[in-house]
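Q: Okay, got some structures for you below.
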Structure P
Amino acid sequence: MSDSSSIGALVTILRTEIAALAPGDRLPSSRDLITRHGVGPVTVSRAIALLAAEGAVVTRPGSGTYVAARRARHGGGAPDTSWQAVALAGREHDPGADHGAASAETDGPSGPLPAGTIALSGGYLHENLQPTRALGAALARAARRPDAWHRAPAAGLAPLRAIFARQAGGGVGPEDVLVTGGGQAALSMLFRAIAAPGSPVLVESPTYPGALAAARAAGLRPVPVPIDDDGIRPDLLADAFAMTGARLLYCQPTFHNPTGTVLAPERRRQVVDVTRAAGAFLIEDDFARHLGHGRPVPRPLVADDRDGTVVHLTSLTKPASPSLRIGALIARGPVMRRLQAMRRVDDFFIARPLQEAAVELLSTPAWDRHLRTLATALRDRRTTLEDALARELADWPLADSPAGGLHLWLRLPPALTDRAVTDTVVADAAGAYGVSVNAGHRYFPAEPPSAHLRLGFAAAADPAELTEAARRLAGAVRSLGG
């Protein structure tokens with residue numbers, strides 16, 4: 001019998017056997033097939049290759065050959081993607097990552113809210129708080145530049161890097177800055193660059209869910225470090241480093257999301273010192289630097305760091321527009337060289353027209369005027385929502401009024417939690433009453449110590465909507481017996 005006929009005969013036999021198996025079942029090993037059918041190893045390998053080309057089987061080196069998912073042979077009906085379960089085998093998915101991925105949407109709903117719903121969820125400015133005219137003018141000026149569509153440097157435009165360096169202060173120079181496509185992309189890059197898959201990463205508890213999602217997507221294990229009214233606790237941070245051997249801390253020292261906390265002056269140096277003593281990096285997410293409510297904002301941690309412990313992250317999306325996807329990383333030493341190398345692999349460079357527009361925007365008096373106006377508007381909206389909640393939900397414990405940021409952090413009262421009413425139940429009830437809120441459990445990397453809601457005051461159209469939202473939320477709570 002010729003080789004080709006032997007291969008064809010074996011393929012026919014195996015097709016019959018595969019038809020009696022279920023997707024994911026393992027075929028006999030090559031050695032078993034050689035013995036059972038009296039053929040050579042080349043015949044077996046070529047037969048398996050033909051079946052794999054047909055989509056009948058999938059092979060996993062070092063593991064074996066498995067029956068592939070059945071695919072529809074005719075058009076019509078829903079697409080069948082069940083084969084992907086086999087193709088993705090070996091890259092097992094952490095169920096907790098689903099929780100994190102879903103939570104990553106907290107900076108904006110995945111789709112439009114139902115008509116008439118007032119948004120207390122999300123983490124971006126309402127369009128009437130955005131500097132849309134200044135943005136349009138900056139983009140128009142940028143587009144008229146003769147080199148507007150030329151390739152941008154991998155590290156970013158020199159004028160933009162200089163602006164971010166000046167904003168950071170201290171000894172930060174343009175050479176320490178890498179322009180990024182917003183804050184979330186920068187987080188993803190940092191987690192992949194600094195820590196190996198399977199490593200622990202210390203995070204404040206609670207913290208930004210998008211950071212948890214990015215860490216888990218990079219294969220890292222978020223480990224909670226509790227915070228109090230003065231921010232992350234240095235004593236517990238030192239314990240966490242000692243117990244886990246972590247080499248990375250992610251924190252938000254200024255206008256923390258979701259609590260609005262500012263890391264106390266005496267703790268700022270402590271946190272950096274504890275991190276340095278552990279031989280670790282500190283990712284300083286400074287997303288809210290331009291979201292103060294009129295009070296002085298502390299210097300970023302990176303401004304006083306000389307040893308490269310702090311890797312600073314900032315972005316323009318929060319104070320300007322969700323679509324101004326421009327941010328910056330500030331780092332020193334080998335970690336910056338690693339980030340620059342990842343840039344060349346990930347996306348080469350950030351779109352030049354958007355960088356040019358950012359330079360135009362940040363270089364004009366209109367930007368400073370916008371920030372002053374925004375600070376007043378955010379303070380007024382925060383006060384409006386706080387006052388409305390105090391009237392409508394008088395028994396709810398309000399945390400200290402934040403001095404910056406976009407949110408209030410509310411703990412559910414015992415009247416609800418004693419009856420096992422969860423934050424998700426309250427959020428769902430609020431949605432039914434026409435107001436969207438963020439359930440607080442998504443902000444914790446592990447079990448939350450208590451139930452909370454995050455209420456935003458920047459996504460609603462105006463202060464009157466905030467007052468109405470508090471009234472609707474109170475109605476939802478009453479419907480639950482609270």
Structure Q
Amino acid sequence: MQAVPGEFLAIDRKERANKPFRDLNLRLATDRIHDFDDVVISFDEGRARVEAARCIHCPDPAPCMVACPTHNDIPSAMWLIEQGQFKEAAQIYHQTSSLPEACGRVCPHEQLCQGSCVLNKHHQPVLTGQLEVFALDWERENDPYVVAKAPETGKKVAVVGAGPAGLACAHLLLERGHDVTIFDAKPAPGGLMVYGIPNFKLPKEVVMQKWGDLEQAGAKFVGNTYIGKDKTVPQLMAEGFDAVFLGIGTGIDAKMEVPGEDLPGVYEATDFLIRGNVEDAFLPADKKERPLLGKRVAVIGGGDTASDCLRTALRLGAEEVTCLYRRTEKEMPGGAKDRKMAKEEGAHYRFLTQPVQFIAGPDGRLAAVECIEMKLGEPDAKGRRKPVPVDGSNFSIAVDTAIKALGYWPDPVVGKTTPGLETHDWGLITITDKRTGQTSIPGVFAGGDGVTGPDLVVTAVVAGRKSAEAIDKYLRVAVKAGAA
């Protein structure tokens with residue numbers, strides 16, 4: 001429901017729709033490849049107000065609200081930004097999202113809110129994502145957000161995983177007055193927002209500031225603690241936690257299972273992005289050494305992670321960076337926006353190409369990738385045309401480094417070390433109720449990529465918040481039962 005609908009009724013929608021459109025301002029590619037700073041040039045107050053005034057305020061429910069997984073009240077935020085009420089606009093986002101600062105930067109807006117904007121029919125959509133970033137950045141600088149806490153309940157919750165799902169769950173639990181401790185295998189909180197997404201898309205400072213909000217509200221972080229190895233879920237329950245949320249994500253890189261995959265110079269995407277993007281203070285002990293790239297780099301895969309690896313390799317000094325993908329660009333799952341920026345920065349693409357072997361040089365390091373040409377056959381079960389090898393088309397590409405960005409699998413260790421926890425599909429956690437994230441064990445809830453498989457930051461946020469609401473109800477029932 002739009003929060004400020006009264007003034008909308010008198011607006012001239014046609015006049016608004018015909019306002020001139022200005023796209024995002026990006027730093028020049030020749031400049032931005034020399035650092036890891038944000039690529040997008042932030043809106044100033046005047047630009048934000050002008051862009052927000054392009055919103056035609058569709059009847060409720062607006063398509064942008066419906067398309068947003070958090071159902072942010074975007075039209076009300078647009079109106080408030082247009083009026084110069086930036087703090088109030090930021091508060092709109094806080095009502096439905098726990099990580100609006102991140103979502104505004106990394107959501108595929110062209111597939112969600114912006115993609116659903118009715119202006120797409122004859123004009124250009126409102127830049128809703130960047131306006132969300134503007135409102136939250138303005139608030140951070142001028143009137144910082146504070147987590148509003150209820151009186152303490154005396155109940156303790158363990159959150160496993162400090163990524164988007166875990167932080168969102170912790171946020172709402174803190175607001176409800178519960179004691180929250182977050183466990184993560186990495187040294188710092190943030191999950192993939194710190195250890196996967198590069199700085200030029202999501203500055204680490206943004207994530208650390210959000211963590212600071214939660215820490216100020218009482219959240220505790222226990223890093224370098226791998227639940228399932230260093231400590232188990234049953235042990236957490238035995239230590240006095242009244243409920244557990246599993247936001248463990250899908251952090252295992254998919255394998256190619258081809259000869260030479262383990263050669264020096266062949267990286268998995270996560271390992272490469274951590275070594276290449278994360279500052280020293282946050283690096284795990286086994287990843288302190290920066291990537292050794294050489295001049296020629298091949299990135300294998302077609303998703304957003306592949307784009308992140310291409311652009312990171314260019315910033316680390318590689319001279320020739322090429323993406324190898326077994327289908328055509330039309331079938332690539334990654335966002336077109338990131339791919340366009342990668343091309344602007346110097347990345348090349350070679351389609352209908354499937355690596356089949358990594359070849360070592362005399363020194364034992366990677367020297368070449370043997371590939372085979374592909375052609376598109378009949379559609380698979382998901383409707384994507386299946387790539388088929390072309391017999392006798394093998395060829396080799398000389399490279400110094402190869403990065404496998406093939407997707408992610410769940411980590412089965414939590415399922416294997418938690419008696420009674422049901423899992424499926426190589427370790428994804430089974431939930432008995434999608435509305436709550438309840439697992440097969442009472443008091444243990446789960447959400448995010450560890451339940452659904454790899455998905456968006458925003459969908460993990462939604463899952464974490466849903467489970468937090470359910471955990472709160474679960475704990476309050478327990479309190480009443482104890483009092484009785």
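Laboratory data are not the source of any read-out in this text; all were calculated from the coordinates shown. Since this is a predicted model, take the numbers as computed values, not measurements. Cβ atoms are built from the backbone, for glycine too; each structure is taken alone.
Q: Taking 0.25 as the value of FRET efficiency 1/(1 + (r/R0)^6) of positions 136 and 312 (r between Cβ atoms, R0 = 25 Å, to 0.05) derived from one of the structures shown (P, Q), identify that structure. Walk me through the intermediate numbers first.
A: On the way: P: 0.25; Q: 0.50.
Answer by label: P.
Q: Given a value of -9500 for helix-only ellipticity at 222 nm (-39500 (n - 2.57) for each DSSP H run of 4 or more, over all residues; to 500), point me to the structure among P, Q it was derived from. Please report the intermediate quantities before stating the final value.
A: Details: P: -13000; Q: -9500.
The read-out comes from structure Q.
Q: Which structure, out of P, Q, was P(r) over Cα pairs in 10 Å bins from 0, in percent calculated from, if the result is 4, 17, 23, 21, 15, 10, 7, 3, 0, 0?
A: Details: P: 4, 17, 23, 21, 15, 10, 7, 3, 0, 0; Q: 4, 19, 27, 26, 17, 6, 1, 0.
That value comes from structure P.
Q: Among the shown structures P, Q, from which was the value 0.85 of FRET efficiency 1/(1 + (r/R0)^6) of positions 336 and 360 (r between Cβ atoms, R0 = 35 Å, to 0.05) calculated?
A: Numbers: P: 0.85; Q: 0.45.
Corresponding structure: P.
Q: When relative contact order in percent (Cα under 8 Å, 6 or more apart) is computed for each of P, Q, which one produces 15?
A: Numbers: P: 18; Q: 15.
The read-out comes from structure Q.
Q: Computing FRET efficiency 1/(1 + (r/R0)^6) of positions 400 and 448 (r between Cβ atoms, R0 = 25 Å, to 0.05) for each of P, Q, which one ends up highest?
A: Numbers: P: 0.85; Q: 0.10.
Max of FRET efficiency 1/(1 + (r/R0)^6) of positions 400 and 448 (r between Cβ atoms, R0 = 25 Å, to 0.05): P.
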